[in-house]
1. Using the calculated result 2.4 for distance in nm of label points 7 Å out along Cα→Cβ at positions 47 and 151, pick out the matching structure from P, Q.
2. Have a look at P, Q and say which one yields 38, 37, 25 for Cα extents along the principal axes in Å, for residues 87-222 alone, as calculated.
3. A value of 25 was derived for relative contact order in percent (Cα under 8 Å, 6 or more apart); which structure in P, Q was it taken from?
4. The value -12000 for helix-only ellipticity at 222 nm (-39500 (n - 2.57) for each DSSP H run of 4 or more, over all residues; to 500) was derived from one model only; which of P, Q is it?
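A short reminder: the numbers here are calculations on the coordinates, not readings from a lab. Keep in mind that this is a model prediction, so the values were computed, not measured. Cβ atoms are built from the backbone, for glycine too; each structure is taken alone.
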Structure P
């Protein structure tokens with residue numbers, strides 16, 4: 001199978017060289033790797049240009065960016081620009097790849113093998129590891145969630161879920177859309193990647209969690225599930241209770257929710273009380289739904 005990778009970047013001069021080393025070392029290189037800069041003010045564009053000059057399979061694009069780093073919409077717009085730049089028919093697999101990751105040389109070879117073995121696999125990623133208290137630890141997820149940092153789409157699945165939402169929650173809504181259209185999503189647990197910047201690290205703590213709550217309201221979370229999720233996350237970071245504030249504020253302001261009722265209903269079914277125990281065990285790594 002063949003693939004293309006798209007990496008949105010903004011002020012990633014510290015991270016992009018590390019990712020580039022991982023990509024150059026891959027046993028299965030992409031047909032093309034598009035580095036899409038959306039507003040860098042550091043040395044990122046200069047390094048990206050050097051990469052492009054030295055490798056005929058690397059291309060650099062520049063698109064308008066925001067005044068400050070923003071999660072969600074700018075990333076999706078940069079990814080869409082990369083899709084347009086590929087042109088013609090997309091390859092078998094399209095990868096959305098963050099700049100703040102690194103991985104072993106056989107990383108994509110093994111992910112491609114997973115797609116080749118299972119025609120129903122529409123969206124997959126590798127297992128995220130982050131450094132905590134001086135040790136690298138796996139970051140478990142629920143509902144076979146695929147982390148946004150490394151997301152691999154089978155071409156037909158990507159066509160089914162486009163357009164991606166231009167906002168926070170895009171990497172949850174596309175999974176739900178894939179599921180209701182019959183695709184399987186999975187994290188391949190024995191294929192790791194290192195995430196060198198934790199989720200929301202660029203944001204203030206309260207702001208990060210408040211926006212998580214606003215995102216949950218937009219996606220259509222059950223209120224009871226959102227409260228339990230906030231309490232679960234608050235075990236490590238008490239500021240996580242701000243999710244409740246973000247969710248409640250959005251509900252009271254009658255802010256819009258994702259328009260597809262089928263997708264929202266699918267999410268609420270997965271958040272039902274009957275599935276809660278399994279989801280908790282998944283989140284702590286004792287009953288993970290990730291693929292082995």
Structure Q
């Protein structure tokens with residue numbers, strides 16, 4: 001996982017650790033490193049930010065005779081990467097669900113993202129996580145356009161043993177979501193998970209429809225699923241969805257197959273919203289809480 005990013009970071013540490021820490025010496029090294037970051041799917045704005053921060057922190061630093069230069073470089077890099085991955089808000093999903101349950105109201109999550117990002121499977125994984133923590137769940141298929149979408153979510157509902165609310169193909173997606181929330185209220189269900197059509201992020205009509213779903217149901221959380229393997233496309237999707245619809249957090253899928261790692265570094269920075277979970281495989285259990293501290297330590301070795 002993220003082998004190329006790890007390799008680039010360790011190369012940077014080695015080069016800087018053997019260089020006199022002056023801005024003019026750091027610039028050619030950072031210029032190469034910037035290209036390495038971009039090749040590993042880090043967004044250009046994020047690569048620029050990281051390199052500027054390294055120069056700012058290390059340019060002119062006096063290293064004492066017995067100090068470990070490599071550790072000084074690593075510590076600065078750790079702080080910069082951690083700040084890039086950290087947002088003002090964190091989302092503790094289980095706590096938030098519990099708060100709503102005490103108020104006898106269902107917690108409503110809308111999932112958005114383009115087709116192929118693993119959105120529907122991710123919904124099933126979140127349902128499994130919630131059920132493992134003794135919360136009841138209902139699924140809603142507000143993807144009423146894509147052929148097979150209803151059957152796909154229905155299959156997950158059967159496997160999980162949960163109820164799914166659906167209408168016919170071509171029905172109003174907002175009406176499906178509305179019905180699911182009313183059903184949850186009437187039957188004391190803790191959480192409503194709403195699947196939406198896989199928006200092509202530049203399709204304005206479909207984006208408007210997503211905004212309509214949000215207006216009608218006023219969800220507690222809007223989660224964007226992005227595929228880590230799509231690299232800079234993931235970053236563009238995150239920007240577009242956040243601008244058009246407004247997202248509260250991201251789930252990064254297919255992270256186990258990602259050798260580059262740039263999407264993880266970039267998505268948080270461009271949206272200012274946290275990565276809530278990462279998908280690490282095909283099984284329902286393959287969903288991990290994203291911890292910026294642990295992630296930073298892992299990519300720095």
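1. Answer by label: P.
2. Structure Q accounts for this read-out.
3. Q
4. So the calculation was done on P.
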